[in-house]
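What follows is a group of structures, each given as structure tokens.
Values quoted throughout were computed directly from the atomic coordinates according to the rules given, and no laboratory measurement underlies them. Since the structure is predicted, the reported quantities are computational estimates derived from the model, not experimental observations.
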Structure I
Amino acid sequence: DKYTSEPIFVPRPGSQDEDDGVVLSTVISPTDDKTFLLILDGQSFKEIARAEIETKMSYPLHGLFSKRD
């Protein structure tokens with residue numbers, strides 16, 4: 001079983017298309033005690049990368065992206 005957080009869209013700096021960026025989601029897998037950040041292409045939703053997180057996280061997961069000027 002795997003549980004995902006609310007997906008967060010992060011636009012590519014200077015992008016013109018509304019789907020030009022990445023989608024971030026944290027994934028918790030309680031059966032094997034693993035948590036990772038999943039990074040998807042905003043247009044194709046294909047996996048770009050994942051990064052394992054060494055800290056256990058709880059449910060539900062919510063997030064926010066805030067552009068820094």
Structure II
Amino acid sequence: YGITRDRLKLCQPGVKVLHPGPVNRGVEISSDLMDDSEFSLISQQVTSGVAVRMALLFLMGSGKPV
């Protein structure tokens with residue numbers, strides 16, 4: 001099972017594709033879809049993921065209730 005443009009056409013308009021990475025291009029998500037900024041938010045998700053993990057580690061290590 002992988003996400004392709006044909007499968008994406010079955011979804012509602014405006015759908016976005018997310019994947020935390022690493023991605024098996026052409027297996028999980030077609031390469032052209034992964035690079036298409038109209039549908040794919042993968043690069044933003046990966047970029048934000050680092051900051052989110054850093055913040056969580058900081059909060060968990062502070063000993064304060066979250």
Source structure (of I, II) for P(r) over Cα pairs in 10 Å bins from 0, in percent, computed value 19, 40, 21, 15, 5: II
Which entry (I, II) yields the derived value 0 for helix-only ellipticity at 222 nm (-39500 (n - 2.57) for each DSSP H run of 4 or more, over all residues; to 500): I
